[in-house]
1. Assuming 3, 13, 22, 22, 17, 12, 7, 3, 1, 0 is P(r) over Cα pairs in 5 Å bins from 0, in percent, for residues 106-201 alone as calculated from a single structure, say which of 1, 2 it is.
2. For which of the structures 1, 2 does the calculation of volume of the Cα convex hull per residue in Å³, for residues 122-265 alone return 189?
3. To test your reading of the models, identify which of 1, 2 gives 4.1 for distance in nm of label points 7 Å out along Cα→Cβ at positions 154 and 250 when calculated.
4. Given a computed value of 3.5 for distance in nm of label points 7 Å out along Cα→Cβ at positions 178 and 194, which structure among 1, 2 does it belong to?
5. Of structures 1, 2, which gives -15500 when helix-only ellipticity at 222 nm (-39500 (n - 2.57) for each DSSP H run of 4 or more, over all residues; to 500) is computed from the coordinates?
6. Which structure, out of 1, 2, was relative contact order in percent (Cα under 8 Å, 6 or more apart) calculated from, if the result is 19?
7. Taking mean count of other Cβ atoms within 10 Å over residues 58-65 from the coordinates of each of 1, 2, which one would give 21.6?
8. Assuming 0.85 is FRET efficiency 1/(1 + (r/R0)^6) of positions 114 and 298 (r between Cβ atoms, R0 = 25 Å, to 0.05) as calculated from a single structure, say which of 1, 2 it is.
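What follows is calculated from the coordinates using simple rules that are stated; it is not laboratory data. Being a predicted model, the structure only gives us computed values, none of them experimental. Cβ atoms are built from the backbone, for glycine too; each structure is taken alone.
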Structure 1
Amino acid sequence: MGNGAAPAPPVIAVVGPTGSGKSDLAVALAQRIDAEIINADAMQFYRGMDIGTAKMPAVERQGVPHHLLDILDVRQEASVSAFQQQARAAIADISNRGRRAILVGGSGLYIKAALDVIDFPGTDPGLRGQLEAELDAHGLPAMRERLAAVDPISAARLGDGRRVVRALEVHALTGRPFSSYMPDRRYWQPAVQIGLEVERDELKERLALRVHQMVEEGLLDEVRWLEGHGLRDGKTAARALGYSQFLRVLDGQLSIEGAVEETVVATRKFARRQLTWFRADPRIHWLHWKDEFLVDKAAAEVAKLGQ
């Protein structure tokens with residue numbers, strides 16, 4: 001660098017589908033290279049959402065500092081733009097203390113927000129509320145048709161009402177299509193991404209087992225407790241995998257067995273979407289999730305960009 005300052009060490013990201021062992025690898029790698037971990041799983045931002053998000057218990061973190069866990073109340077809405085600011089502040093703080101930063105999580109857009117050159121347009125609660133009311137009144141097909149007139153790329157790509165509303169809001173506020181804000185895969189600062197390669201059939205079985213274990217550990221009681229603390233009021237938290245299904249158990253709309261089945265199906269679909277997202281990024285270095293030398297190989301990938 002021109003001023004003689006040493007360049008910032010590369011940020012490390014451990015990515016992959018849910019259930020692939022990202023947290024375990026991140027902790028082992030952090031111990032190996034003297035790093036701290038920054039959570040990039042959107043649902044692990046929430047206090048009290050522990051069992052259903054497979055949040056690593058403190059004792060299993062092996063003394064490795066974790067950042068951006070338990071930072072939101074379930075009533076609050078998770079924000080990618082807020083996370084970008086928080087994650088980059090945490091990265092700078094960790095680096096200034098002479099340590100490395102490891103982002104870990106399966107929320108692809110959150111990883112991208114922290115690592116890539118990407119701007120997030122502002123929001124207007126009044127306009128957002130108006131658009132949400134129009135969505136309720138006219139339905140998703142009508143809103144997508146409206147979006148197609150100003151942003152056909154987003155209209156073709158987005159099938160979720162909340163995201164269609166966001167795209168319309170951005171266009172109304174900025175005059176630019178929402179799709180123009182998508183990044184072009186340029187790192188904001190040096191980075192290395194390590195992805196966990198899985199056998200899909202084995203992952204499917206592991207995810208089913210994990211949902212059953214969550215129930216045995218008390219997921220229904222966790223959802224019941226969170227309901228008393230505003231879970232239903234949360235736009236993000238209430239839709240989380242497992243939580244939305246077990247709220248319906250509390251309402252008498254689903255049996256526990258039915259909720260388990262729906263959660264397993266939804267979790268498998270989510271894992272497929274995660275793999276599709278991460279597979280599209282050619283910068284990710286893929287390592288097999290069960291490689292006996294996984295930590296060594298991950299450390300070697302980090303070392304290639306310098307210590």
Structure 2
Amino acid sequence: MNDCIPLIGQQMHRMVRRFFTAEPLARFAELFIEDKLAETIRFGQLTVIHYRMFGGNGHEVYEAAAAVELFILASDILDDLQDQDAPHKPWMQAPQPIAIHVASALLTLSQQAMLSCATNDEMRLALMEMMNRLLLQSANGQMLDIMNDIVDEHSYLDMVKQKSATLLQLACMAGVMLAGQPWNSIVAEYAIEIGVAAQIQNDLRDLLRWDDKSDFLQRKRTLLTLYLIESESDEDRWIKDYFENRLSIEEVVMKREIFLETCERTGTILYGSVMSRMHYNRFEELVDTIQEIGPWKSTFLHILNQKIA
């Protein structure tokens with residue numbers, strides 16, 4: 001499936017050149033897209049592989065994949081601007097009003113790209129209804145994440161399913177529907193499961209790092225930091241004190257080794273790994289119920305395992 005990546009990139013650039021007639025807008029958009037293309041494009045690959053799985057054989061799928069990737073890029077830009085934790089990214093080095101404007105324009109361009117890929121009005125309406133509904137769900141989840149006030153496992157999973165997992169639903173379902181198939185509830189469910197599994201893996205990585213993206217130093221409430229906060233041990237009380245602002249970052253920044261030992265001793269790392277694996281196992285169970293996936297299963301799992309590795 002790696003051979004589809006250049007084709008997706010070409011469509012992203014083509015849409016920019018067609019609709020962004022203001023030279024500065026096109027220039028910054030092209031710069032941001034190039035940074036995105038340097039990464040492994042997985043959301044767009046999911047669109048292409050689902051299109052093939054469900055019988056599609058045309059080239060319009062690359063426009064649909066570009067639509068998905070344009071939205072993911074816009075979302076990444078806005079997320080980094082909100083979190084202020086990716087200073088090396090070109091949109092973080094651009095003046096903030098420009099970065100915000102380009103992200104907003106890319107959101108609209110992603111919808112235009114999805115409209116352009118449809119082969120008839122009925123499909124166009126179905127794709128746009130699906131896309132807008134999922135993007136609104138993602139916006140709700142993003143707001144919950146920004147507020148950073150989740151209190152338990154249920155509220156965490158609700159936030160992740162809305163914010164992150166719906167984007168995987170969008171990627172997968174765009175391919176299914178472009179192939180002429182209706183909304184597939186099993187595909188929708190396994191996209192949610194793999195989205196949750198991937199997010200917990202991301203949270204594990206961000207729990208253990210000790211820089212601007214550290215969930216602990218940023219006092220970010222995730223399934224794993226909540227687990228740590230709930231520790232009743234006196235020796236771990238400083239973690240709760242830090243999250244409740246009774247300790248400053250200057251008072252904890254030298255405690256990295258103690259923190260890592262605490263994550264191991266309390267079973268937090270094991271807990272995160274088990275929770276991620278549980279959702280991944282459910283994903284695999286669902287995949288095995290769809291006959292169309294059979295010939296594509298190894299390729300599909302390879303794409304997804306890169307995402308949650």
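1. Going label by label, the one that fits is 2.
2. 1
3. Attributed to the structure labelled 2.
4. 1
5. 1
6. So the calculation was done on 2.
7. 2
8. The read-out was computed on structure 1.
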